[in-house]
Structure I
Amino acid sequence: MEVIRIEGGHPVTGEVTVEGAKNSALKLMAATLLAPGVTTLENVPNIADVHVMGKVLKELGATVEVVDEHTLRIDTSSVDSWETPYSLVAQMRASTAVLGPLLARFGKAIVAMPGGCNIGARKIDMHILGLQALGVQFDMDHGDIHASAPNGLKGATVTLDFASVGATENLIMASVHADGVTVIDNAAREPEIVDLANMLNEMGADIQGAGTPVIEIHGVGELHPVTHAVVGDRIEAGTFVAIGALVGQPVTVRGFDPQHLGLVLRKYEQMGVTIERGRREVTVSRTAPLMPTDIQTLPFPGFPTDMQAQTMCLLALAQGTCIVTENVFENRFMFASELQRMGSDIVIQGHHAVVHGVERLSGAEVRSPDLRGGAALIMAGLVADGTTTVSDIYHVDRGYERFVEKLCALGAQVRRVNMLDPSADEFAMRVR
């Protein structure tokens, strides 16, 4: 029952440090199932999805200790269940990440169909086809995936139709204990895949080629627990880079590898944004008008779908017309209809969006359609005339830690308003 309220037009500048990557931390937490004992994960973002994954592990029998705000100590010694509760895993797409580890450890698993943002069909056909090649049998029953490997997991060559991150991760984790060698062809190349492979190798796995289209996994015996730091979140970093590009004043973003945003940064430079790269940070500023640039989302190292909404927000104020093509999630343009309420000129044609730049945006009441779209609407409110109110912000909380506080530290006038709080101001009461 909370909204985020933004007063546009205030200077936004300064420095911000991003947290560990959501899309890596969730998979690393699942991977602890492969090494009975106590694994310590550092640089873990304190966000809603991480809390849900922690509850999933606890339901399986693990102990999850919060050492400090960004450190988890996970003991999987007593895990004795291979069934995950629908009430938890249906809340997020990463739910299927426990499928591979449970199959590797127990030879069977029951996992609910994935939930999360409503941005696509979330087909898991590639997960199933790939694991079937390793000897896994599947049965669907009342929204649950029942998987078993009665004859054990056997190494095989799997060619993915699409470089799916989730399928690649599940295949890697299922293969670490498989008999023989598994080869994943057309594997996803995202930095989060590399982070997962690095931790598993530290545990004693034998994984080669992570970050390339061909990954080779040699099955090994037991793995051992480790201490591992989660890679910096390139999407949170990209969001603040986009904010710096939008407001124009210098914004320095720390805590990530700029190479993980290679194409995004190059596209922004084409739009007239100045970017100074460091080893673990970038500084973004702009003095010239934003220029239109066509983008199309693709798996890494292509333009990330998770940066599409934030970039469309920039292009909505560019001097000219451009086309945004979404190739990953078919429903990712839901954000555009909300941005239109703020005065943008965007025409959706299938999986293309034709964006005609406008001079300014106007504050409005809008709804967060998904995680990244919600962040982009908050971002748009920073430069819009008047006040913008974003509802359904639970989406944003799933992937951004202290987003409002970080924006305020940069000078933005942003705050959360509880719609059920009788002390809320007149504007909040009217919205309620």
Structure II
Amino acid sequence: MARDEKPIIAIDVGTSLTRVAAGRIDERDMERYLDVIALGQAPSASVQRGIIQNPEEAAYSVKAAFEDAGIDGKYRDAKVYAGIGGKHIVSVNTSGEAVVSRNDGLVTEKDVTRAIEASKGLRLAADVQALHHLPRSFYVDGIRCRRSPIGMRGVSARADMHTVTAPSAATANLRKAVKIAGRDVDWIVSNVVAASQAVLTREEMEMGVLYIDIGAGTTDIAAYDGGTICHTSSLPVGGNQIVTDLAAVLHAPAYVCESLLRERANGDPKGYKGDDEMLVPTFGIPGQRRVRLGAINDIIAMRIAEMLQMAVSRAKEAAPALSFSAGIVIAGGVARMPAIDMLAERVTNLPVRAGQIPVRTLRTEVGQDPAFVSLLSVLLAKADPQFAPLKEQRPAHQSRLRLLPIFGGARN
């Protein structure tokens, strides 16, 4: 695949920050390269736990991020892709079966398509739309197929699918905010699904792995087993909760606590000596308190530990058979914390690593920053056929769905 000369624009409207990026994808020699040509961010406005409350106000953040990236008014013919996350993203696993139509039992594409259509028997509410229908596995006469079942022989074909949904109002507000900022959204993808597909390896997906993205307002999770996704959801806690904890204990302003989280947190309990202290601006007289760095770190570590435990419990509650043999991969702004892998391993007793985008970029440091995983994965989703935009939904009895690629997207 030759390099696409037209850039792609990705937008990630988060609880704390709105980020945008422009980039190009180049695939050659079976490798995928992402060239980041522009990057910008701005404080988010009117976004709570990943949900846009007021599109007009959120539009100011999107436009400011465009200006910070230097692409406001540029690349007018570029496709615009927006990521969406937060507690309103819901997933469900469904199955559908179809009788093989040919007399000789040869499974055709039409048979698989009918099985996929049958798997969509879930009737969505009028105010909910499907973002992705992701193939989990296919079976012919109860025997699982590692790849496409087309060409096999049998009596029946079954499709297991993972459907990710979002409220129609949430996607409409996102589109409206970007429209007011001067762009049209061509595609909306689930942040946690796109990010986990970009970051996780095939081996991790096969063995069983939990992807956790700790943002400012939410913690998004995606669980994989047997090579495919089996659960996605979101917890209504994030970095802002840590800031609230620090503010309550230290009686300090939020901006001070944000700085402490960003600059002083350390997952290594030996990261600070017992007598290491610092002056923290606080309310009241004289306006500063001397605080042990170890105490600050303990507050941060306890809340992060709780978030990790909640994420593991949520995933296992949804899929009790999950083993997470490959451990946990953590991304998001909180994952910048030094030695967070050490903290997470102590809490979960599982192997842990920080998530990074495993592609070459013009700005290598961005690809290595777990805070930018969600944004860059939206760019990469453009080259992944399993994230192809879905056609407008019809009522369940009228729905038609084309066959999606099988087990695409993961990279070694």
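Where a number appears in this text, it was derived from the coordinates with a stated rule and is not lab data. What you see is a predicted model, and the numbers here were worked out from it, not measured in a lab. Cβ atoms are built from the backbone, for glycine too; each structure is taken alone.
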Read-out mean count of other Cβ atoms within 10 Å over residues 65-72, computed value 19.4, structure in I, II: II
Label whose coordinates, when FRET efficiency 1/(1 + (r/R0)^6) of positions 217 and 353 (r between Cβ atoms, R0 = 41 Å, to 0.05) is calculated, return 0.60 (choices I, II): I
Origin of the derived value 0.85 (FRET efficiency 1/(1 + (r/R0)^6) of positions 265 and 329 (r between Cβ atoms, R0 = 25 Å, to 0.05); candidates I, II): II
If Cα extents along the principal axes in Å, for residues 201-280 alone is computed and equals 50, 27, 15, the structure in I, II: II
Distance in nm of label points 7 Å out along Cα→Cβ at positions 169 and 225 - structure with the largest value, from I, II: II
If mean count of other Cβ atoms within 10 Å over residues 233-240 is computed and equals 27.0, the structure in I, II: I
Winner on distance in nm of label points 7 Å out along Cα→Cβ at positions 105 and 153 once structures I, II are ranked, highest first: I
